[in-house]
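K.L.:
Structures follow.
Just so it is clear, none of the values below were taken in a lab; they were calculated from the coordinates. Everything quoted here is computed from the prediction, not taken from an experiment. Cβ atoms are built from the backbone, for glycine too; each structure is taken alone.
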Structure P
Amino acid sequence: MMTNIGFIGLGKMGYPMALNLLKKHRVFAYDINKRLKPDLIQKGASFCNTLNSLCTKNVSHIIIMLQTGEQVEEMCTSRGGIFDNVSSSTIIIDCSSIDIQTSLKLHNLAEKKSIPMLDAPVSGGIKGAREGTLTFMVGGKKDYFDNTQSILSIMGKNIIYAGKPGNGQVAKICNNMLLGISMIGVCEAFILSEKLGVDATTFYNIAKHASSQCWSMTSYAPVPNVVPDSPANNGFKPGFTSQMMLKDLLLSQTAAKLADIQTPMGKTASMLYKQFVMQGNEEIDFSGIINMLRDKKSI
């Protein structure tokens, strides 16, 4: 059944996600940057100039796709924001990747106002957002999740319930910490094999059938012309930017302190990606760190 969906945040991920929703629902979109307004209207969406306008469109769900916890909190709690205007029958779905503390704070505020809320960060990158193949990791009350699966399935192929509020963010942070670590390991293995006389394609064909097989290699190899659609084939255009990987790795270290544990590999990956970003590579795909690792003078 077609319904009204609100969508906040029309960036590199949010925009294609909103377009996929348009295939089955009416979409009311909002973004501080209005550059995409004409294009969205042409494609059949409605563009709201204020959050109040979006919240009063009888929307069944509002999806938030922003970059930081501060941005999400501002949208939700500011005067005239979502929590001030939304109906208690509307489910808020925060698909942003943010810190656990802010996510839990927003869940608690929403509950006090009788507003249903889920945290549902995604994995799959721009390609997954465009093709509707994202993985959603969802935290919050189970009945809210059950109500929302049909909406999320328009944008993704794996909709996974992670448990209590905040657990979606926990899963995303841990996933991306592992991704950052594994990409560095894959880069180092390709560099070492090449230096010792095994070309990249040969090493790939061996490793993809061996115990080192992992997503960072077989789906996202950091060397050109080894796997289709890898950013390495296109000058490391993202993809998933190094700046965003660094953000998620830093979130993992904040989470580790919260849990009172040590994650030495996560800490090392954070340090390396911080160095890579500070060299001016914030908009380069995160697999592009292979170039810094090749240059022993840069480390």
Structure Q
Amino acid sequence: MSEGLAIRPLDLAQVETLIDWAREEGWSPGLKDGACFLAADPHGFFGAFAKDQLIGGIAAVRYGPRFGFIGLLIVHPEFRGGRAGPELAQAAIGHLGERIIGEDGVLAKEKHYHHIYGFETAHRQLRYLGKAGSLQSGPIAPLEAATELVDARKLPAGVLNAFDGLYFPGPRAAFLRQWIHAQGHQAIGCLQGHPVKTLVGYGVIRSTPLGHKIGPLFAKNQAIARAILAKLVEGLAPGDPVIWDIPAPNGLAVRLAKDAGMEVVFETARMYKNGAVSIRPETVYGITSFELG
């Protein structure tokens, strides 16, 4: 470790500071993301300190024994170009150990993450930006009989966690509990079947300084995803901006975004270290966040 630079775990107030810095950089974390992020792994956030001053930080969230995710790497502009960034990255990788490690890297750093840290690119992630009105008014394909859209907060936690596990490569029950109940977050589930109803999709929308962000959006098919989308934006004004992060391999999700007049405004490389996950990106209609996977 460089002389005068210390890497230490972060508390909630310090995680909130990182999130504030991210907003200043034009990123779009949600207004209540701090407590949700820390619930994912209370020991998974690290800061770089110079003479006890926080100058940078990173998330290295453990989702069980086999998967982890690195994100929220940010160094205050006054201290960039030094050792803070590399030492934070090494601390994060060390914290996650032999787990498969995911990250969403900016394209300009893709080769760097590969050559320096051993990450391999899996696919692109696309951030779409559009207006709520287009998602409210677009065509919705007919759904099966006995389909019901419900408040996902009222679903049994075990049901939601089990469905989430079909589309996310690690357990995250504590995070989901915070995520769907946070102030300003709305969570919609889709049930199908009679007399026994089965969860076939769910999605969350939350407020950010740049608009309302969808994530995650997990669904058995495009029609279910489209119905959940329409319900999530139902209470928004037509001109309200909506942000939606989609794995590029999911052509059906990309088609929904394009049909709603949304445009790509940002792109990342989803990369993995220590192996690859079994979740197929073409089945994911919306990732949770670039910060936590």
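K.L.:
Where does the value 65, 38, 34 come from, among P, Q, when Cα extents along the principal axes in Å is the thing being computed?
P.N.:
Q
K.L.:
Further, regarding this structure: Given a computed value of -14500 for helix-only ellipticity at 222 nm (-39500 (n - 2.57) for each DSSP H run of 4 or more, over all residues; to 500), which structure among P, Q does it belong to?
P.N.:
P
K.L.:
Turning to a different aspect of this structure: With relative contact order in percent (Cα under 8 Å, 6 or more apart) derived from the coordinates and found to be 13, which of P, Q does the value describe?
P.N.:
Going through each structure in turn, the value belongs to P.
K.L.:
3.3 is what came out when distance in nm of label points 7 Å out along Cα→Cβ at positions 14 and 230 was calculated for one structure; which of P, Q is it?
P.N.:
Going label by label, the one that fits is P.
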